[in-house]
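*Asks:* Next up: some structures, all given as structure tokens.
Read the figures in this text as sums done on the coordinates, not as results from a lab. This one's a predicted model, so the numbers in the text were calculated from it and none came from an experiment. Cβ atoms are built from the backbone, for glycine too; each structure is taken alone.
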Structure I
């Protein structure tokens, strides 16, 4: 009884806020309100052969499988979710959505031989500024379901890059060219890696990361992101 009273008193002054609409969460709701959970714009890409994520990488990098959980559109709920995850310390929200993504991946036949999840790394300067890597939080949620190894430092971002926002596709590729290197090749070599990131726009960052894994560690690579930027 006493812990419940203390908890309710704390919530009175520091209410939990929905990561999608910034309203106060009702009792029993976690990270997202009931309305936002129902309104999540799922892509269903995991059910579609040659889906838009896989098509994006055709002729660029040979991935085994690709998907994204949600559609991203500016000034809508998923943009607010992404902002809260990246800049407002909503690590638990990232883990929740990662778990939902993992549930949609667990029965994909082409992923049954995945032995490690690799979150796309941040440069150490950006990691110090933010305090955490949102892709790592997503990967932790995915791994609650897939239960394989998470290799956090297996690949390192050695080149500090500018924001990809407002860059053309060519500029994005030049921005991340030679940005990654393998650091723990023994944990990655000859494995099937699930590469996890927060958002997929042109795919330049994921392409650079995947090519490094394929060329330097002889990996098979699949890709899963939280959001996909629709045209």
Structure II
């Protein structure tokens, strides 16, 4: 049976959703602050993974916000920063997510969530988006005190899902995640939500590329039929 592991932040859940909360506090700087916050959040997770100096994703998110405030000289109070962090725990799902997951489940695939986020944060996001019940389980990288794209993360997922890499797909809007999964022996679909986004020019390319989760079920089935 085909198993799909869905990245959460940036794939199912729109991290740019924090812009609305930022705009109420810093106005026109909101877009730039959101981009920098996300960039630093990921950078801090990569660095902690490489250093083997683990703190959970919520810590990376908090410290990244502190960096943004310092870098952009944002005069945000402690309470305002706490409000922004709370908004990160209530981000919206992309518009195509529910229908895309329904199609995958209807095709007989097993669905999992695989995230750098803390289990409680991820469960909360999926619940408030109304999509938690699509997934067999939620797997957090914190269970092995690391972050994607550490190959150990993908190996951990395969053990949890009780499947081989040849049976499993990682679905992600983040190129580093796609490359990490393929490097670890899985197949992977890149969700290219923005036509201006480019994939990292490495020797590893996505198994397939979709522009919407609405295309995913058919694309995966077609690829597997060609490989059979």
Structure III
């Protein structure tokens, strides 16, 4: 069963999975990081409270997060086709992956920033630091280890989403598992794709842990 053609297919699946996961994670953070910071800054205890904006952001983020990924994947097919010209394949899957992951990232960023000692922020305010300076010179540097750890968690979550996209021809190991393992009753193919996904998850988690520990001042 695992002839040269299948090995080539698995290698392509690994590449497509890494491509979808890493590009989607990057784009999700481009959207999710500022959203998470806005949630913190505009919170009632934040450095620039804005109740209406904060509630609106929270509602939109919670709404998108509550939609199951497979339903979102199908619902945004017209939008995906408009953006990339197709609704199947690894590039097309990036669109729903980013839409589903950005709100999750925003909440992870919010959680990381909330771990920052309130006294550090108050000290910066007492020295006349602007909200922008507090965000970039206090909140983000202080929360860096937690942000990196949560980035690893977010990346593995996105990897799981990409595998689910295999049900609608999303590409990567998920599609191989469905098309060759599930539909053709080849349990060995399904087992190998699952093991490969587990290995990729472990690698992402280990890299995230090591980078976070390196950047954590409290561990030195």
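*Asks:* Suppose you compute Rg/Rh (Cα atoms, Kirkwood Rh) for every structure in I, II, III: which one lands on 0.99? Walk me through the numbers before you get to the answer.
*Replies:* Values: I: 0.99; II: 0.97; III: 1.06.
Here the read-out was taken from I.
*Asks:* In addition: Computing FRET efficiency 1/(1 + (r/R0)^6) of positions 15 and 135 (r between Cβ atoms, R0 = 30 Å, to 0.05) for each of I, II, III, which one ends up highest? Could you put the intermediate results ahead of the total?
*Replies:* Details: I: 0.60; II: 0.95; III: 0.25.
The maximum falls on structure II.
*Asks:* Match the computed value -12000 of helix-only ellipticity at 222 nm (-39500 (n - 2.57) for each DSSP H run of 4 or more, over all residues; to 500) to one of the structures I, II, III, and report its label. Please list the in-between numbers first.
*Replies:* Values: I: -12000; II: -14500; III: -24500.
It was calculated from structure I.
*Asks:* Please state which of the structures I, II, III yields 34, 23, 13 when Cα extents along the principal axes in Å, for residues 103-150 alone is computed from it. It would help to have the intermediate numbers written out before the result.
*Replies:* On the way: I: 38, 15, 14; II: 34, 23, 13; III: 33, 17, 13.
Label of the originating structure: II.
*Asks:* So if we calculate percent of Cα pairs over 14 Å apart, for residues 111-190 alone for every structure here (I, II, III), which label has the highest result?
*Replies:* On the way: I: 67; II: 60; III: 71.
Going through I, II, III one by one, percent of Cα pairs over 14 Å apart, for residues 111-190 alone peaks for structure III.
*Asks:* Given a value of 48, 20, 17 for Cα extents along the principal axes in Å, for residues 55-118 alone, calculated from one of I, II, III, which structure does it belong to?
*Replies:* Numbers: I: 34, 25, 18; II: 50, 26, 18; III: 48, 20, 17.
Derived from III, not from the others.
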